[in-house]
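Several structures are given next for inspection.
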Structure I
């Protein structure tokens, strides 16, 4: 590895890898740690981001996972036909999915899966508007980018995106967009979906699509009643409830297999990605017989309708990866482990919050935790400058936290296989970085 890696990369590639720190190179990984070369030396760091915001669910270089990939690679990687592998994966993911959701489609990433979910709702309802909560995020392709309103700088584009979505208030109690407080608010943010459907959508909406926990805000609804209200409104207006669980669903990160189970969401369509492939590119749509039948997919056996068709959507290698991930999590009780470790981590982080002037909020479920950093806990003024400062400090201390992309939220999402000693290291480094930043204020 040479010092001029960045110059070499720019010579051959259209754009940099995520520009967290210029010139950093990953050279290897083992379970919850990464080896990083900085141009002079290689050091090992604990990955509290699980790769690119969550894909590494069962650890780098997991022997069980690698054996499954190797076995399948020696047999069949890709085919235009069906295969036993994609069928076995479908059965496996349906076995842990919420009751009533028993139809799947495997694609190459969560952005593609969101596109499939959207198109499926259009076919089934005959409508093609969409409703999305404020500050949601559903991917980078043009259709799904048009569903996103997260405030990250890299989402600002100067070309057209999907124009048919309407935005409703998000459930962000710490910074309520309506200026209200729970519980006296009576879930007004949820009930406003009615007004958005009637007055705010340029086209009759086919579906509401949302992240149960927004990655742009790490906002957890105060109770499951929020989702039940949304579900009732969707049903009353012949809309589907699409739940985007790409960040955490299907692998037990929240302490349940799916957020839809944890929050008792009346999901019609679920989208998962990232961790279900443990780094192998994958997206999965899960829905019901009723929706597939209504969309008329199998109405004519001679010429089946298709929702989407892409080159790699039935790859047996990807299916083998997804099946191996679910099997490993089941065999090692990682869902309950994520819940237990998350409860411990949340308790310890909230102790740090009590002693801090700049931690406004800490919340999470399982191994998906976020801390909101503010300049003043009374005014809740966002500490926008904290991002690069915190992440660089933490890396120098041996922990890689998610680059904060111009926001004031620190995310913590290590692999489900993270060692307990490294959970403690994450907590201690978090505390040290907060104290050092406070001294500089």
Structure II
């Protein structure tokens, strides 16, 4: 049996960030990271690796990001946690004793129990093997169906369409991106998908798959509708890997492993970080979803500090995110208006539309912004931006930071910004201040 100061289960961003932080603070710590993927893939980048424009190695996460930072790497699967004796046991029979244990077990693709879902022409989107399969499908196929209209599903559909394939998206909800995006942005994005030839099958459920040959599959939908394709991509969500924690007697919920504000589980020597954890909203303080790699990074920094004895609290997730659709960027952070209403919050929203550069220049495109404020405190609690190009992530970052700092309508009305003929609207026209002014006017009208 080997003893370590820290044992980490999981090789995704959560595990790697903890390794780096511990090594930077105290290189004398003995750290072992155990993961069951020989080579991890950059999961967010999988849609952009389907084309063979770049070698597949570009999308791999090198194991040196663990081993070069003072940690021992073990490629194995942990099968049992003995919390009482502070030990973990692996499939290969290895036993490690720990001072502190970190569960960074992540999540896995949700594969719905639909007849025919085990067809060799169907792939989820998660692992390096999935990316390899997608490359092979796309290189010889001409027709693809993506099941799931969230971020990843839409990104894959866009990439396949840009590669020249005939592409359809099947989504149970009435519209794509509906679960996480304001309706003001969904309609133009759907139209953009249609304009580029992506077929949308909205409000439809897959009832079965039928593989007719080695390279043809039929997707049967409710309402007696069917689609024929060369392959299918499943992107319908994830299952959180909490089984190991539950078997060890730790508290878990349908939203993940339960932790306190220090990201410590119900066992004082076991922490958890990343997808597998039940998140709490920065805004409401209530449990929420938030399976983003960035959240794993933020949480892991806190876990590392607590292992080092620095008593750091995690404030909750804001879920800042971004995506692109045929050259247009979407950014979102905090609550959507629907989420806020479901929480019983009284809110007011403000919207704006300003040009992304001075109007006398060529190729001027609109920036559409929506900001959501708590009507009583006037604090920003959410917002989104739709704009041409690749600036949506920075817009999402601004909204996220403003939420973190407790910015009010007045703060955003009075914030100081830059302008430039090729990079922003004219000096008097700022997307955030205009949206805040719209919200302020609505509140004034209600008074």
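Structural remarks
- helix-only ellipticity at 222 nm (-39500 (n - 2.57) for each DSSP H run of 4 or more, over all residues; to 500) derived as -7500 - corresponding label from I, II: II
- Source structure of the calculated read-out (relative contact order in percent (Cα under 8 Å, 6 or more apart), 13) within I, II: II.
- Each of I, II could give mean count of other Cβ atoms within 10 Å over residues 219-226, but the derived value 13.9 comes from II.
- Which of I, II leads on FRET efficiency 1/(1 + (r/R0)^6) of positions 35 and 99 (r between Cβ atoms, R0 = 25 Å, to 0.05), largest value: II
- Source structure (of I, II) for mean projected area of the Cα convex hull in nm², computed value 22.0: I
Bear in mind that the values in this text are calculations on the coordinates, not laboratory data. Small disclaimer: the values here were computed from a predicted structure and weren't measured. Cβ atoms are built from the backbone, for glycine too; each structure is taken alone.
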